[in-house]
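Structures follow.
Nothing in this text is a laboratory measurement; each read-out follows from the coordinates by a stated rule. A quick note: this is a predicted structure, and the numbers were derived from the prediction, not measured. Cβ atoms are built from the backbone, for glycine too; each structure is taken alone.
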Structure I
Amino acid sequence: MRLVVAITGASGALYGLRFLEACQRLGIETELIISKNSERVLELELEKTAADLHRLATRHYSPDDLEAPPSSGSHPIDGMVVIPCSMKTLGEIANGISHDLITRAADVTLKQNRRLVLVPRETPLSQIHLENMAKLRRAGAIILPAAPAFYIKPEKITDLVDFIVGRVLEMFGIDHDLYPRWAGVGD
């Protein structure tokens, strides 16, 4: 399994970090693209740099490198996740604006009918956000909001984050042990 992983400037950098850690542990190849805006968020929220996350990925590319392999449909990948996904990036993808490697790779993922998972981390949502999400869903993208479940009885923030990371992995058919599965409600 080979996934393009993009981390954009929305709050929630921990989602991207934990996703990369899970992929590394599961032996999933990752091709990482970190937006310029997310570099500051990484620093503020996690006291990490882009280089710290580069070490977790199989390969990494500059968001300005439109000649990088993920910009081509002939580059063999199984899918792409944008985690977290800013509303700016989501809007650009929804409207076919490919101004950097993240939005170009997402555009290529959609046009090649590969799985694209977007993890928006925004609240509340405006009408424009919702319309962009609906447009992307119609185009084949999966919109997976960073809305964790509480039936897992989280004890720490990483439990909540791992629930979302696990749900993203499931969208690609990847088995994991990041959270307990729903067992239903007893009698």
Structure II
Amino acid sequence: MLLPYLKAFVRQNPHIKITIESQSTYHTLKRLEKNTLDIGLVAKPENEKAFQFYSLGGIEDIFVATPDYLDNLKLREHDSDVFSTANIMLLDPENVTRKYINQYFLENQIEPNHILEVTNMDLLIEFAKTGLGIACVIKEFVLPELENGTLIQIPLKVPVNKREVGFTYHKNSFLSDSMKKFLDFIQN
């Protein structure tokens, strides 16, 4: 989601130094609060009063697995509830996405029995593609795999509600000239 914005911004502003770090929304928001980071691309923060948020649109959390994993699961287990029998791969408990999915599980009386925790979305996707289990991923990040059949989306009785993702910064932070240029850029 970042690359189209970054490519165009750098083309217009080649003199501005940019450092990019990949981390969870939770860690990004903590760094923004401590003023050790200027801006983050995150899921919409719950504490909207502390942050200015510019939405880029919605993302959808889904569960995916390889066809082989699902076939082997059907042979091994006769229970139709994949959440009670499969390896369910989720982000670590501090992650905002994980908290959102935990709330989804609670609201829908879903109790995964075998959880494998992973630190980032890229690893979840790779683990799912290797057939280690069913991963909760962002649909927009696995569209090619869904289209070519490498991964299959697990049908849910109640789909996970979409969330917003966008750029955010702490309202009390100092806005450098470079930040102001970037904010103007993303708003236009």
* Asked: Upon calculation of distance in nm of label points 7 Å out along Cα→Cβ at positions 66 and 178 from the atomic coordinates, which of the structures I, II produces 3.2?
  -> I
* Given a computed value of -0.44, -0.72, -1.22 for log10 I(q)/I(0) by the Debye sum over Cα atoms at q = 0.11, 0.14, 0.18 Å⁻¹, which structure among I, II does it belong to? -> I
* Which of I, II yields 2.7 for distance in nm of label points 7 Å out along Cα→Cβ at positions 26 and 98, as computed? -> I
* Figure out for me which of the structures I, II the number 37 belongs to, where relative contact order in percent (Cα under 8 Å, 6 or more apart) was derived from the coordinates. => II
